[in-house]
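Participant: Quick heads-up: structures coming right below.
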Structure 1
């Protein structure tokens, strides 16, 4: 019957109802066959609501969208641009059928699969009727919603509708179902709406929760069999004061030969969440925990992530221990990876530990660990020095915390840069060492694996970036070095600009010239970390690749290494790596969307105030400004300042139309908001004044001292 239906569609485009009449099959049977043919990419539903076979001139690809809103589908090594009127209800990340209409431009003919079939909307009023408006604000579709569906809704309600793969020539979508999320005034509703819009489930399935509840909340005696007992060792955790799910603990010893024995002990989540279970399937689908504002949407149920899987103080926990012997030059000379059981002696916090490292008095409970902490600091400094020699790149941190006044209705006070002090750096160094060790172990054993990789930047793009940095002044001779495109050279450039006012600009330019890190089954190394092999092993509570690697460690403990099994496993891991990379990007986008939303809301309340900032970047027709309060905004193209200047995107400079004045990146300016689009999460400002002592003048002052 499947072949018969395919032939019917090949002969003439056919609707579902027509197929049902011709074949006499029940609707459910027809839909199942149609789904199989669609999954096999043999047919698709076109804009006329009829099934059509894929013609030779059609292409299949993922619909991508730039930050500036341009849409395209990558076919081979070409980008086919899709004008907004040719999207036909397709959304970012959908798998689509595209026809090229003229050179490098095309039209969406149909949607094979929605990447996220949940569209989050807000109820608004228009012409005395309730309507649904996409929550993201940048969705080029028209929603036609029967009023009957909205009878229990009020203005400001947030809902989502499940989308089918139907497409439409006029970009219309008929809403057939809605599920209420809450009201925009509800606490944490912004965070939840953003999470759903980024393809994350808020609730776990009943089956997964049932499995979680059946897992004992303490280590059973039989579970300790064949594990190394480390419960008497001095092992402790170091996390943020707010952390509830501790998945890594550390230990240290110094040998008589001067070498260090570093233990990195990771919660053995794979002991509790095994392949084939509902918990494993849900963790794989979610792929990562999502941190949005003050809420966490966990990868595994909190009864596990905060309970038996968390390395809580004073209780036994099952772990996988990576024990490394490291010489005084920071080289790992020996290691073991083994199943273990530990009992954390203390939950330390970054906040308290940093105070201790600065010589400030803290709680006496840290006193028994002072010797171990001093050895750890010693080793961490060695690792930092070695990583720097290798060319590890440290970009300026872009992480921002939203600070609220809990005594005044959670009113936003500021946007604070997250600082990384010595305690955070210590943990980062130790986790990188463990991740590198595990990845190297699997690489030399030539086993299927999920690596964390970062490819080298495009040399032409990087060369252009370096030329732009030269135009900023300060340290031009620095850039004239050999191996100008290696990670060590990039780190040297960042170091030279670190204490200058234009460091943010330099870091941003270099970061934008880099490719994105991702998960792959092929080991191409990690450019930014300057490592030949790297993976994510140390956070199995919140990242699925880490949990999968723990599962692989279990699997390859002397078992199941037949070639045919390895080949099949490699294919499975390739799919997992691709999905994990996608979900990681979605989680990052969710956090960015939340920040941009809160920044727009904050500026709406301070619209009449002037803020100082810096021109951070110039890209095509947009000028990006970062205010001193960490808020990012765009120069209003219709403002007085923009109308007086032309944009030179190649040189990244603004040239005055009425004189010789040029405004470069790094120039400090005074701004005032002109337009704030909260749904689009965009802030537009006009430059009121160029601050006389701008970045260029600062640079001239520093050149004498610095060079």
Structure 2
């Protein structure tokens, strides 16, 4: 009995499915015949909205259709129009292009395989519908379906990619296709179709498909490439050449045969195109200058409230100069490869700006964006700046008129009663990098040789709060604590800032005291080509310091004689045959090192170190780590540009090689000696801030640090 059922059941099952298939085939034929008859005999009436509504239900309005309103990618370009990034939405891509830009190869291939009567039909081809119905009934394949290009377009725009198979839906599709053809030209319809249709691999529209599969564009598609792509819309997964190349080649053959049959090409041209071995690429989302692109996306989100998920088709033209960007990336990689292992640094950052406008010309945020954690943009990540921060101290000092370029400063031991050690209660004794004392030096040499003790004395005479405010005025955005929360070590780089901050700071000096906010975006257009934003440097400019003060700072930083004692002469802080200002920085325990500098047309900041803050080896300072990157980049970036420097502005007094604000030529030095603390019994745990001040500045312990009195303890 069981064997009997076992034999009979498969036949019963097969007969059931055969009958079901035949039933569905008859229904499909009937459905297509009805639609064809509706189109044939009611064609003039169906284009009347009221009649159409009575026949197939409510019909949406087709007015206002245009390719430009389709959801599409954000494109980000450099200043010369080179594409940096195509930013889609979760991997989906569409880039709208005009019909005039699209290769005739893809236009002809699409019409041949999808709708060879496109230019003569009224949006619906009744003959094709009947032919498709009969072919479906007899179970024979056909070269193209019954739907015209217009029908496929309205299905995508109004009905959806997975519609029901009802007669009313098919009739509505036909009605909409008829109405669309009365409102739009064939060129407009074809443009909308080629920008709308799905080509597989998360690409919508022919431009995105050309870029994804062939890394070309819709304008340059060859006949072989076009015939492959034109075959995809009918079954984007089945004919995807990355998934099923044999099926894709068979479909390409059908497309080429249709093109030959309808006289778009000759049979010989079809054979040649079919024989071409195409290079087909998997889909990738790869950015050029990825750290900069990330920074641009952050800027668009924060300042302009524009995001890729808006799918608004924005075209963002940035300030980046791709030629300078390539130079920057190359010199960063070379320095890490050549010196990184010995000095134990694995990463670097570089920011270069046009000081006259604030435009960011190059930004390297790391050595390798794709390594684990490599996406962190070190160009926009706060780190301690070391002695590069002294540019703000000395700018504030010159501006205060308490100092001039040659003010003598005593480089001798200083021992402050508190602020040292982990607890902050131990004495604090700043030291120079070379652990030596150099006696009395003029301010310009104290700065040029980056001596710490003179910098601390200068900072305290000017006032720490004034240094903080100067840094903010010049472009440092990461000093967010209250002014009185910063201590003596500020001038030595204890507060964290970003390379972008430091590039902005030296840009302010390079622009003779005019600060511009960093500007990564030049202009933005929407999908229709309308202006959304245009950068105006005048609107971001602010006078941070006077032209005279900036000129004096440039004179100090550009005179190589001022730094020869510690750094040697004619090193990486100079550029042969060119005026240039520069300053290095190294943080405590060699965690970071820096070089910043400028000419009138280019300002650059370089950082090297490790994102995990592990220390560098072999006493790696800014002069051996960051300075070679800065030197090579500046030298190559400025190649072919004549030497430029500043003319002394009015309002300065020159004596020899030195420049003075009027009335400051003979200012008395306040930094030769230093006030000694007046308290008799030293107990750092009981000292108030007022106790440590003598003459308005923190006092020192004189000849050395006396034994501290331990804090009192109490029992409960």
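Participant: Can you tell which of 1, 2 yields 1.19 when Rg/Rh (Cα atoms, Kirkwood Rh) is derived from it?
Facilitator: It was calculated from structure 2.
Participant: Using distance in nm of label points 7 Å out along Cα→Cβ at positions 408 and 568 for the comparison, can you identify which of 1, 2 gives the largest number?
Facilitator: Working: 1: 6.3; 2: 3.2.
Checked 1, 2; max of distance in nm of label points 7 Å out along Cα→Cβ at positions 408 and 568 sits with 1.
Participant: With log10 I(q)/I(0) by the Debye sum over Cα atoms at q = 0.09, 0.11, 0.13 Å⁻¹, for residues 376-615 alone derived from the coordinates and found to be -0.51, -0.75, -1.00, which of 1, 2 does the value describe? Provide the component values of the computation, followed by the final result.
Facilitator: Details: 1: -0.51, -0.75, -1.00; 2: -0.38, -0.56, -0.78.
Clearly, the read-out refers to 1.
Participant: Could you tell me which structure in 1, 2 was used to calculate relative contact order in percent (Cα under 8 Å, 6 or more apart) as 9?
Facilitator: Label of the originating structure: 1.
Participant: Upon calculation of helix-only ellipticity at 222 nm (-39500 (n - 2.57) for each DSSP H run of 4 or more, over all residues; to 500) from the atomic coordinates, which of the structures 1, 2 produces -12000? Walk me through the numbers before you get to the answer.
Facilitator: Details: 1: -10000; 2: -12000.
Derived from the structure labelled 2.
Since every read-out is calculated from the coordinates, none of them should be taken as a lab result. Predicted, not measured: the structure shown is a model, and the values here were computed from it. Cβ atoms are built from the backbone, for glycine too; each structure is taken alone.
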